[in-house]
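What follows is a set of structures for review.
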Structure P
Amino acid sequence: MDIMSMSIEQLAERLAEMGQPKYRAKQLYAWMHVRLAASYAEMTDQPKALRERLEAELPLTVPQKVVMLESKTDGTRKYLFRLADGNVIESVWMKYHHGNSVCISSQVGCRMGCSFCASTIGGLVRSLEPSEMLGQIYAITRDTGERVDNVVVMGTGEPMDNYDNVLIFLRLLTDENGLHISQRNVTISTCGLVPNLRRLADEKLAITAAISLHAPNDELRRKLMPVANAYSIRELMEAADYYVETTGRRITFEYSLIDGVNDSASCARELAALLKGRNCHVNLIPVNPVRERNYRRSLVTNVLQFQKMLENEGINVTIRRELGSDIDAACGQLRRHYETGIGAESGEG
């Protein structure tokens, strides 16, 4: 395990094996997770011999900024980071009235195959380590000079397909000895890996679970999302109900509106019937056009009608505020363009 993925207890054990006193663990942990040091050289209160040994045995690797695009309309920043093995991932920094939010990736690529998403083109390369998920937040904090208040694991990848590492990441992110971001300010998305959603519920964390639904029935959902061939909407709803009952937390359903595909009045009626009476919130998302796909976003009038029909049935619903539309802020777009050479020259190094 790499050093930034270790709990403070694991770090203390590792340092004890190296003949170091216990207090070193707390010092090193604070350097990594509070002061956000990007190298051992920055840890100036640690003995030089220890830093050199750590560099040799437990190298500290942090994501390197390759491209940063900043929206001229709302200040949203999209980052492309290079990992130690040369793979690239992307993250988004968004400024809201209630604080700064960061949307991070949990995998390099994705194997879920959702037909409207750029992240899944090219498939899954590998899952990210806990340190690589934290590293995105830390790098953005260093770059902006501003604290991150909210974290959304909704970028490239399926978090529940990287369950164990995501759980370690959550523990480190919310640890009182680190950044200590409140669990209530963390959202984890899933396209519907039912067994792991139930496992997450059993952890009894105070985080928000967001389910990418995108269709009100199995037939349409199977056309959009291959995961629907494994788990039916009935199974998904049962898992969602279990999550709410077990954690006491309201669940969010993400619904990307695609022109002529899932934005009809009949779809709205079906969705309202499916969710009526459930402790949930619906986030409507006009789909982001992707060059490699032929889907178009719904007309504004259709989006508003869809929202109204849900609200009339007592469903809590919002339309996601569009941020960073001028900088390819949709999941997977910047990484895809960088790797194919499309638009890569428009960024800042």
Structure Q
Amino acid sequence: MPIRVLIVDDSATARAVLHDILDSDPDIVVVGTAYDAFIARDKIIELRPDVICLDVEMPRMDGITFLKRLMHYMPLPVVMVSSLTQSGAKTTLAALEAGAVDFVAKPHSYIFDGKEQMRNELITKIKSASKAKVIQHTLRESIQVNTSSLLETTNKILAIGASTGGTEALKDVLMRLPRNAPGTVIVQHMPADFVTPFAERLNTLCSIEVREACNGDSIIPGVALIAPGDYHMVVRRSGARYYVEIGSGEKISGHRPSVDVMMHSVAKIAGANAVGVILTGMGRDGAKGLLAMRNAGAKTIGQDEMSCVVYGMPKVAFELGAVERQLPLHKIADGIVESLS
């Protein structure tokens, strides 16, 4: 059965481009389009789509407000379509927090000019979203922050990798970590312009400090460094000091930054003085890196299938033997703490 998609966008041009892209794939059928949330509401009831492709800025009711109502009354997989501006990034991150599965960036230029660069990403993410788990927004669990102290963590490194669904999963894990958590390095697949507002948002919510990594930043307790978009991040050591190095290079496992690149460096530099965590995401990035960490003596944790938005990266890592423990999302922070005891 083909994946049934409803396109919601106030721009007739954007609707036409998105329709043409999705119709080009034999596994997808566009069952309808809508130019605002009210028409979309009626078409969802009538057409019962599998996935909704949703614009952020629309008349009468914006995409975020509509998404929150949808996730409350009739949860469905939603892929947001957003611009790559700073304001667009913040709005898209709010959409992910409200329950969207993923997002696709509209090109800066006229959308017809960016049609080809959107094609593969949009089709891939629609297919992934059709298999994703969504829950009623009002049933989401409140996060309890771990206020306990960790002992002897100054020479430890926590390495976390995530992709689809990872923005909310990371928030859940980082908010539960105590203030003196080990120095943390993170690769989350997202466009470059989204990393700064994402890090700033997490920094306002967490007990630890969260920021976008800069070349040469020290890895120290109580600080989490998120890899910049479109740059690899690796861990280096000078004497007793761990630090990050930011650089370009070929995409690895289809990504830059790559979880594999980061975790391989942690395995080499930190060995048993590390904990590796692989969270929700499509694909296989991070599986080999996590295996290298486990083989080097690190403790490793994978998010379990039931709590993943997309059980892709954690599944591949588990099947490779890279995952020492599988845990539901809300128990991963405690698992990290236990691994450091």
Structure R
Amino acid sequence: MVINTKDNLVDIKSLTLEELTEEIKAMGEPAFRAKQLYEWMHKKLARDYDEMTNIPKSLKEKCKEHFSFTVVNKVMVQESKIDGTQKFLFGLYDGNVIESVLMKYKFGNSVCISSQVGCRMGCRFCASTLDGLERGLLPSEMLDQIYAITRLSGERVSHVVVMGSGEPMDNYDNVLTFVRLLSDDKGLNLSQRNITISTCGIVPNMKRLADEHLQINLAISLHASNNEKRKELMPIANTYSLSEVLDACRYYFDKTGRQLTFEYSLVGGVNDTDEDALELSQLLSGMNAIVNLIPVNPIKERSYIETERSRVIAFKNKLEKNHINATIRREMGRDIDGACGQLRRRHLHE
């Protein structure tokens, strides 16, 4: 049961339908009221009880006493003049702010959400981690990023990636509940195959996720072709070695059959040489995986520079020559604080 620390009440939007039904019955109300409430929250995307026209006033009052109703509130929206990408800054009940991004593709609308306020993983090229971790997000706070964007844009979201601020596997239980609620056929009913969870490599929770037998996609933030270089970029490599991470990836594939994606941020002069490409090819040989190459989005607090386009293409060609599937991420929102954590950090400092 998820408790919202704002008022120390059960967070109603984080309850499964089964949990909500038990709560409603314990309040002396008929079970069908739970389904009505659930549909208002997760299908009709109601932001408060007053929008729920078929719920009796007496039950609304009971719910206000028994439950916390969590929503995120729009603070700022930036829209790219280049590609129409929208970046949202949302306010939370405790005064914190988080980022979400709406990206429009030919295949549909994709939303990238945050799973934590800040991050404690310390990846050297990421703005999300510069101020450390405040707290993990509730399932309702993850859901409501999608719900709020749907309401504000008036457009349906078809794909969700949990790649914004935070490390999803560091907020495991809440992320798992979020996935189950998002893919529930009584809610938004988003296909699990259209949900992607990213991780920098918290091995025990990667294996826990595999054992859930979900059909979600797993993306691993790799960013280096060997353990020593990975330690320079990602402190998590001091806890879980590259070989341990890859073993967990194979375990995930064996359990789910889902293709893995390896995210690889190219940093000029650091991890973008032909030798890196060859070493990465050898590392991933035989795995059912694709490498997503990401030219690093520079942040002013670090001295890292973006790899030149010709070098990105050469790196991709080297991987493909060695039978590794590779793509180059289409850069979106570069003119609107597009990288994870940039908008939140600028807002906080202003």
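Observations
- FRET efficiency 1/(1 + (r/R0)^6) of positions 174 and 262 (r between Cβ atoms, R0 = 25 Å, to 0.05) - structure with the largest value, from P, Q, R: Q
- Comparing distance in nm of label points 7 Å out along Cα→Cβ at positions 14 and 310 across structures P, Q, R, the highest value is found for R.
- Parent structure of the calculated result 0.1, given that distance in nm of label points 7 Å out along Cα→Cβ at positions 54 and 78 is the read-out and P, Q, R the choices: Q
Just so you know, all these numbers are worked out from the coordinates, no wet-lab data involved. These numbers were taken from a predicted model, which means no experiment stands behind them. Cβ atoms are built from the backbone, for glycine too; each structure is taken alone.
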